[in-house]
Structure 1
Amino acid sequence: MLRYRCSWCFTVLLLLLMACNNESETSRKTVFNINLDQGLSSLDPAFARNQNALWMINQVFNGLVQIDDSLHVQPCVAKSWEISADGTVYTFHLRHDVYFQDDEQFVGGKGRLATAADFAYSFGRLIDPKVASSGSWIFSDKVIGKEAFAAVNDSTFQIKLKHPFPPLLSVLTAQYCSVVPHEVVDHYGKDFRSHPVGTGPFKFKYWKEGEVLVLLKNEHYWEKDKQGKVLPYLDAVRSTFISDKQTAFMEFIKKKLDFFNGIDGSYRDDFLTKSGQVTKKYKGKFKVIIEPFLNTEYLGILIDTSIAIVKSSPLKQLKIRQAINYAINKPTMIKFLRNSVGTPGFAGFIPQGMPGFDTTLIKGYKYDPEKAKQLLKEAGYPGGRNLPEIILSTTTSYRDLIEYIQGELQKVGIRVRVELVQGASLRDMIAKNGVNFFRASWLADYSDAENYLSLFYSKNKIPFGPNYTGFQNKTFDALFEQAARTNDEQQRFKLYQQMDNLVMQQSPVVILYYDKLVNLYQNNISGYSINPQNLLIFKSIKKH
């Protein structure tokens with residue numbers, strides 16, 4: 001372990017030495033240290049499919065627009081835009097001072113100006129079947145081919161939609177929509193994942209997978225703070241990949257990490273009381289931020305009866321799915337297994353913190369074990385007799401949570417066997433409709449509830465989109481398509497709420513809880529962002 005730590009410390013020190021000219025300058029360098037316990041699959045925006053990738057891609061790349069901490073859309077590479085009267089043509093006017101980071105694939109190795117043609121290339125790449133981007137759904141049902149993305153001139157970019165789609169600006173804040181340079185992507189191909197070049201506040205320097213990632217300050221970054229000072233303030237960002245959460249937490253306690261995210265059973269009770277307060281042991285030792293997080297934790301149920309594994313599953317019966325929803329005591333689960341970090345999932349799939357969220361208008365499921373037993377009886381399994389055992393798949397990280405659910409279901413007569421699967425394997429099984437009953441979560445790609453409801457749109461069924469439960473409902477589809485054409489935000493919220501209620505009635509999911517972010521920063525860190533997407537923004541961070 002000592003040899004490992006010295007290795008990455010030496011690597012980073014060497015890199016920083018290379019970035020400066022004298023010893024006194026070196027001593028002033030500020031390095032922001034984080035840990036990515038779930039690893040990192042790619043630094044290519046076309047594959048920004050999980051939180052760790054989103055975090056790091058957000059440092060290296062920019063898009064047309066970005067969000068602020070209140071989830072409002074703000075200019076980024078696009079300084080302004082117009083939308084046609086019929087809502088189908090978006091025209092963006094680009095800044096003239098945004099340059100790609102230096103790379104040997106550019107003429108003279110110097111980064112060139114990012115133009116409208118680069119956005120046309122980047123967005124066209126997302127829907128290119130040869131690329132097989134996990135973000136293809138961003139545009140696939142909204143445009144007709146790559147011709148929908150046009151460079152009118154170097155600084156004017158247009159998107160032409162098949163039909164109006166009011167949430168488009170929110171969609172464009174997703175990291176999938178980052179701008180990339182064609183000559184660098186064409187040169188590296190699939191290896192662009194580990195040779196990223198963007199226009200963001202930090203530039204890629206070094207990545208030894210599973211050990212260390214280093215990003216250095218982009219000295220030519222275009223964005224400035226309110227006082228006119230060029231961003232970012234930090235000189236470097238360094239990430240380790242310690243997979244054990246308790247070990248990583250202790251690194252934070254030793255001040256070897258500047259930031260730490262999330263809670264885990266191995267140290268949760270040491271850090272938080274059951275009511276969610278910081279224990280006396282750690283109070284004041286570091287900054288603790290606990291806020292609503294646009295992440296719905298749920299159990300997914302495959303219900304498409306055209307799939308072989310569903311035909312023989314008792315979960316194809318609505319009353320059994322509803323019984324499962326009623327059988328789980330969610331407040332107790334959150335208090336004792338999450339130390340009150342989370343909000344019980346009594347409403348719909350749209351999480352707390354999302355614009356339009358309203359628990360009074362969505363009829364979800366509260367704890368009612370007697371109702372669960374009655375539904376089982378009505379389904380033909382009184383007391384659970386003759387009901388086949390159900391397999392619930394999860395990862396080791398959620399074992400305690402799922403075993404609690406197993407016990408709750410057992411109380412009403414539903415026998416469940418927990419199957420532990422490696423994370424990547426489970427994601428692959430879910431994405432191929434290869435598992436009946438599974439724990440999952442959905443993090444917002446952008447701040448519009450359409451992102452959540454798209455999981456139940458029939459045209460998004462596997463392999464075309466993220467409809468992992470195989471849900472299909474004509475009324476839902478009609479409402480979904482109507483909402484996509486509704487400009488009035490409040491009216492769109494009403495349509496979203498109708499759709500959410502339909503999903504709850506049919507129960508292809510069991511809402512466990514709406515998550516909360518738990519972010520820890522050392523006391524010498526300031527300027528950090530707090531937003532419901534838990535999107536880390538390092539450009540404004542200061543280390544004192």
Structure 2
Amino acid sequence: MPVWPKKFYTFGTGLQSAVAEWRLRQKRGAATAQARTFDRLITQLATTSFWREAGVEAGMSYENFSRRLAPRTYEQLVPAIERMKQGESDVLWPGQCTFFAESSGTTTDRPKCLPVTDPMLAHFRQAGRDSLLFYTVRARHTGVFRGRHLFLSGSTALTLLAEAGTHQAYAGDLSGIATLNRPAWNEHHLYEPGTAVAQMADWPAKVDAIVARTAPLDISLLAGIPNWVLVLAAALRESSAQGKRRTSHLQGLWPNLECYIHSGVPLGPFQDELRLALGPTVKFHEVYPAVEGFIAAQDSEAVAGLRLMTGAGLFFEFLPMTDFDEARLEQLGARVVPLTGVNTGVDYALLLTTPAGLVRYVLGDIVRFISTDPPRLIYVGRTKLRLNAFGEQVIEKELTDALVAVCQRRDWTIVSFHVAPLFANSLTGQNRGRHEWWIELKPGTSITPTGPQMATELDAGLRRLNADYDAKRKGGSLEAPFVRLVMPGVFKHWLSYRGKWGGQHKMPRSRNDRVIANELAQVTNFASD
């Protein structure tokens with residue numbers, strides 16, 4: 001296929017943006033889109049060995065589907081995925097699978113490795129395109145397509161799977177699979193930092209290469225996890241200071257930079273610093289992708305939540321967190337509700353059925369709906385990263401919101417943080433203890449923070465945000481938190497030690513055990529109380 005001049009594609013995006021705006025205004029189409037998606041997926045899944053044996057039949061109703069199939073975790077699908085890696089056809093999805101995407105491993109020591117079929121690639125292309133068109137609807141123009149788009153990701157290099165034998169199968173970062181299947185016009189007119197630089201695995205060297213390649217370009221869109229974008233922005237500012245284009249923010253280097261796409265972690269701890277680093281008029285645009293599928297994207301103001309991608313090929317279900325118990329999933333199928341059964345203000349574990357052969361798959365994310373017509377939600381945490389050692393049921397969003405509120409009042413800038421339970425001896429045999437916060441702040445503030453001061457304010461904030469936390473504090477099973485303010489570079493050291501410095505890797509904000517906290521204690525020479 002020929003690569004047409006850029007103005008041809010820019011004109012085309014204008015038409016697509018108009019169509020996207022029309023679709024966004026069709027508020028009552030979500031349920032219909034989900035019903036059609038369910039029927040299409042069931043037709044394909046019924047032809048596979050794994051799901052046919054599990055009870056999937058072509059034309060089955062949602063009621064029968066819900067009754068027959070229990071929610072499943074990744075671990076329960078690993079044997080079937082291994083068969084797909086070895087080239088077996090029609091296991092979880094019709095045909096063979098060539099690509100397998102590896103997760104960043106935020107909640108587990110080992111990353112997941114998930115199939116990416118051709119229809120799944122089509123899903124990611126459609127959802128990615130729609131999410132960007134949502135931005136053009138918000139901006140009221142398509143100028144973002146006139147410049148180049150810089151995606152800050154992990155290495156896009158793929159590895160040939162040895163276990164595949166004669167079947168050619170590859171594994172790697174989802175961005176690498178997407179890059180390999182990227183249309184030629186996108187590579188020619190939009191995509192940065194280019195194939196060769198994107199494949200680099202050495203993060204510091206990759207940042208240097210991105211700076212050298214993109215500093216003189218016309219970048220209109222930047223996408224990446226907030227903390228790594230700040231690393232890149234610092235490197236670009238340092239480079240500009242050594243040359244003739246000295247600038248304090250990236251719009252000074254790239255005047256047409258108008259959009260920053262972010263995902264992966266709550267923006268709160270980084271928002272003020274990002275605004276200073278990017279420039280005064282850059283618009284923030286939030287998306288919600290995962291290795292398992294593209295979930296939602298911003299279509300309005302950030303406070304309104306993210307629009308669920310109901311027509312892009314995924315079927316969504318939701319299990320109320322009040323019922324969630326990973327050890328009893330086979331008994332919880334009837335508690336799961338489709339999109340038409342959700343309510344606002346309720347925390348749900350998100351389940352996906354996808355064209356990669358995942359069925360009622362427990363993603364591990366917790367979401368909360370802001371509205372149901374149209375369906376908009378927010379991400380509030382991970383099922384495996386909740387703090388519940390003392391029955392307090394604290395989620396990532398509450399930890400983040402409490403810390404951000406404290407730091408905004410005091411004009412402190414958050415670099416990173418982690419929260420873990422700290423257990424105390426109990427003569428009654430009951431779990432007692434407190435939360436231990438590990439916090440790194442940016443140095444150079446006018447008001448010097450102290451651990452006890454932050455502990456008091458964090459405790460008060462969490463008691464306002466979470467009734468279960470407040471009840472445990474009143475009951476005495478949960479004591480006031482303990483805050484450790486760590487030296488600069490501690491979290492960087494931990495991420496580097498774990499091989500997670502750069503790319504798509506994220507710092508786990510909390511764990512219900514002390515695995516990370518004990519490692520941080522070794523790094524900082526702190527001893528647990």
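The numbers here are math on the coordinates, done by the rules we state, and not lab data. These numbers were taken from a predicted model, which means no experiment stands behind them. Cβ atoms are built from the backbone, for glycine too; each structure is taken alone.
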Exercise. For which of the structures 1, 2 does the calculation of relative contact order in percent (Cα under 8 Å, 6 or more apart) return 18?
Worked result: 1
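Where is mean count of other Cβ atoms within 10 Å over residues 299-306 largest, in which of 1, 2? Walk me through the numbers before you get to the answer.
Values: 1: 20.0; 2: 16.6.
Once mean count of other Cβ atoms within 10 Å over residues 299-306 is worked out for each structure, 1 has the highest.
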Seminar exercise, completed: With helix-only ellipticity at 222 nm (-39500 (n - 2.57) for each DSSP H run of 4 or more, over all residues; to 500) computed for every candidate in 1, 2, -11500 is reproduced by structure 2
Exercise. Distance in nm of label points 7 Å out along Cα→Cβ at positions 59 and 171 computed as 3.0: which structure among 1, 2?
Worked result: 1
